[in-house]
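Coordinate-derived values only; no laboratory data. Bear in mind that the values here come from a model prediction, so they are computed numbers and not experimental data. Cβ atoms are built from the backbone, for glycine too; each structure is taken alone.
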Structure P
Amino acid sequence: MKKRKFIKSFGNALMLSPFFSFDLENHDYDLYSDRTLLNDDEFWKRIRKDYSLKKDYINLENGYYNIIPNPTLKKFIEHVKTVNFEGSYYMRTKRTIDNRRVAGRLAKLVGCSDDELVITRNTTESLDLIIGGFRWNKGDEAIYATQDYGAMQQMFKLVSKRHGVLNKIVSIPNHPISDEQIVSIYEDQITPKTKLIMVSHMINITGHILPVRKICDMAHKYGVEVLVDGAHCIGHFDVNISELNCDYYGSSLHKWLSTPLGAGLLYVSKSKVSKIWPLLGSHINEKDNILRLNHIGTHPVHTDLAIENAIDYIEMIGIKRKEERLRKIQRYWSDQLRNFKNVIINTPLESFKSCGIANIGIKGLDPSKLEKILFDDYNIFTVAINHENVKGCRISPNIYTNFQDLDHFVSSIKEIAMRNTN
């Protein structure tokens with residue numbers, strides 16, 4: 001369905017749809033009273049009403065930043081007002097207590113001890129703190145993948161220049177034969193000089209979920225530590241960090257946990273805390289106290305407070321229920337297009353190797369052109385990925401995405417693919 005026809009039908013739907021209003025005062029935000037008796041279809045329709053959605057386009061680029069559901073947004077605004085009202089009194093008497101309470105709830109959500117987790121501002125801060133604070137010696141080796149996030153790759157390059165570390169870069173296939181193939185890709189690069197491996201829990205450009213536990217178990221046999229990039233995982237699917245057996249884990253909470261912008265987490269195994277040099281100086285001197293790694297100065301604490309409200313929201317839904325919904329949404333569109341002529345799906349077929357994110361390309365069509373066509377002609381917002389082995393658009397719907405949106409996306413891709421038939 002082309003843009004003009006779609007806008008007309010979409011506009012008619014808007015006239016009947018209250019969830020596009022941005023009036024926070026007109027919604028009842030009791031998270032439980034009107035949902036416990038709903039069937040699955042009614043439940044997700046009710047969830048959609050919690051979001052204020054722009055009518056100009058269908059947002060299939062939630063991977064960068066998941067917009068906040070209105071129940072969380074309302075609480076966040078209240079926190080902004082409270083902190084502003086109490087000012088220095090709040091900062092001097094309540095800030096630290098509240099921060100550790102929220103961190104404790106977050107630790108429980110992700111399955112670790114609260115003395116192994118701190119709240120940061122994003123994944124980049126969390127992981128770069130470990131990469132930059134690791135006690136490197138000249139000649140040490142690190143391993144990461146070319147598909148890993150660029151900011152962390154740049155940090156490894158800085159460490160190489162500063163400390164003489166050798167970086168070994170591997171490449172992860174989009175469609176691996178087995179978990180063992182992935183494990184062996186990292187294992188083949190290990191030498192007695194290897195100190196740290198960084199691995200993506202979910203590759204951000206394809207949505208590929210890697211066998212992190214198997215990689216960690218393998219690496220530890222060689223005495224190698226593992227840093228996990230979980231930017232897209234917390235709040236996306238059920239994650240238990242302790243069960244991964246990793247040494248370090250970072251994530252951005254403003255992605256799939258849907259907190260306000262500027263919230264992340266860093267997990268450091270208790271036995272590894274003393275090994276890391278802090279990024280900034282701290283008044284905490286105990287080497288095994290993770291808080292010595294978390295001194296970032298004065299920052300927007302109301303964002304940290306809203307993490308607790310985001311946890312309330314996801315617990316209302318249920319993390320496993322959300323995971324099932326996101327996987328169902330992704331498989332709904334990707335299964336219809338996986339074998340369509342000229343369409344390339346850059347995400348593994350096996351359901352357990354992905355969740356809500358997948359990547360799609362059109363043979364012979366530059367990803368940036370596909371992104372532009374989808375937006376200009378079909379009112380679909382995505383992001384182009386032009387990588388060594390990933391050429392396509394990352395598609396990341398959210399729990400508010402409905403099947404009408406996805407049907408429009410599927411028909412749009414089919415039209416574009418047919419136009420590019422050689």
Structure Q
Amino acid sequence: MGSHEIRVSDRASRIEYAIRDVVVPATKLEEQGHEIIKLNIGDPLAYPGLPTPKHMVDAFQKSLEEQENGYSHSYGIKELRTAIAKNERNKKNGGWNCTEDDVYVCHGVTEALQIIFAAFLEEGDILLSPGPHYPPYLAYPQLYGGTTVEYRLKSEENWSIDFEDLESKMNEKVRLLVLINPNNPTGGIITSDEMDRVLEITEKWPNCTIISDEIYDRLNFTDMHISTASRSNSVPVITLNGVSKVYYAPGWRIGYMAIHDPDSKLKTVRDGIERLLRSRLCASTPAQKGYLAGLESSDSWMSKHLEKVKLQRDLCIERISNIDGLEVQKPEGAFYMFVKLTDEKWANDDKKFVLDLLHEEHVLLVHGSGFSPEYGKGHIRLVYLPEEKILHESFDRIDRFLKRHRNSSDS
């Protein structure tokens with residue numbers, strides 16, 4: 001018998017996740033003995049200086065020591081759901097009347113997304129997502145028969161929403177409209193006026209629910225984060241958040257969805273979400289306890305972490321302004337920069353830029369087209385979480401790379 005290759009499903013073979021896909025060639029270089037500076041993944045724990053707070057780690061450990069290793073309720077530990085609801089009610093720039101029954105704890109926001117898409121989408125349904133956006137908004141809907149359509153963020157205007165474009169793409173097939181605030185990869189912030197306008201548009205389409213991805217809510221340098229649910233009087237809003245970014249514990253994989261449904265339009269959808277949650281059992285019990293400690297304790301430690309992230313952002317802005325071939329809109333939140341490649345050679349092939357830079361200078365970034373083939377091309381995403389010394393070294397190498405290629409194409 002000759003070897004017979006077993007067929008992969010079409011849905012699996014088409015999935016792309018740019019942030020981790022670029023790690024494959026980087027790992028090969030590491031196996032050859034090269035050291036790679038990784039600015040590709042939004043993991044605050046990948047570099048020293050931004051640790052998970054000790055009181056949260058202690059609570060996680062205590063939970064293990066006390067043998068709290070059993071299954072939790074499928075929707076999350078009661079105390080954690082209560083603490084999350086309280087946190088949503090008390091949001092600084094306007095909370096909303098969230099109760100513990102509105103909160104569902106998941107295995108990270110990515111699992112929450114899969115459950116939401118499974119509960120909402122049928123063949124031919126549309127998810128409207130900002131372009132550029134976090135890759136799963138493009139990768140996952142197709143697993144459930146849906147299609148992702150992007151509405152444009154204006155790169156030249158701090159990545160604000162192009163409302164003309166958004167309105168032109170709304171129709172009765174649009175089941176979900178995504179807001180990412182602050183945005184990954186651009187660091188852009190949605191203002192209250194923009195938020196109200198989005199709600200006004202969505203109100204005209206009774207089939208549409210808003211997904212408000214607020215995982216970076218407290219990583220906001222303007223201190224002006226506004227929760228979408230707090231502005232909505234009739235449009236259903238599903239808020240997404242968790243422990244990964246603001247509480248600096250991404251590997252714990254605890255996120256949540258909180259449903260704001262002022263006119264009770266989501267009764268049957270919620271039943272579907274609950275069935276899906278029960279069928280996958282539960283999120284990690286000890287990790288939920290760790291997150292609970294974070295929500296119930298003082299958050300005064302956050303300002304120190306935020307100050308460090310902000311200083312590193314400013315360093316990057318300064319360095320980029322002095323490098324020929326790079327331009328950037330100043331991010332107001334999260335910990336990413338979506339940098340424009342201005343040399344013609346790279347503006348048309350951001351993926352080649354990323355791979356050539358990796359092989360020649362051993363710096364790993366993510367190509368902008370991985371966040372949106374249309375609205376991300378000609379850009380690169382850079383994570384500015386590493387220490388200043390590493391950031392300076394990275395920019396020295398990027399500058400050297402740009403100059404070398406410019407000179408070689410001139411000669």
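Here distance in nm of label points 7 Å out along Cα→Cβ at positions 58 and 298 has been calculated and equals 4.7, so which of P, Q was it run on?
Derived from P, not from the others.
Hey, P(r) over Cα pairs in 5 Å bins from 0, in percent, for residues 74-113 alone derived from one of P, Q reads 6, 22, 19, 23, 16, 11, 4; which structure? Can you show the working numbers first?
Numbers: P: 6, 22, 19, 23, 16, 11, 4; Q: 6, 26, 26, 22, 16, 3, 0.
It traces back to P.
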Item to check | At a computed 13 (percent of Cα pairs over 42 Å apart), which of P, Q | outcome: Q
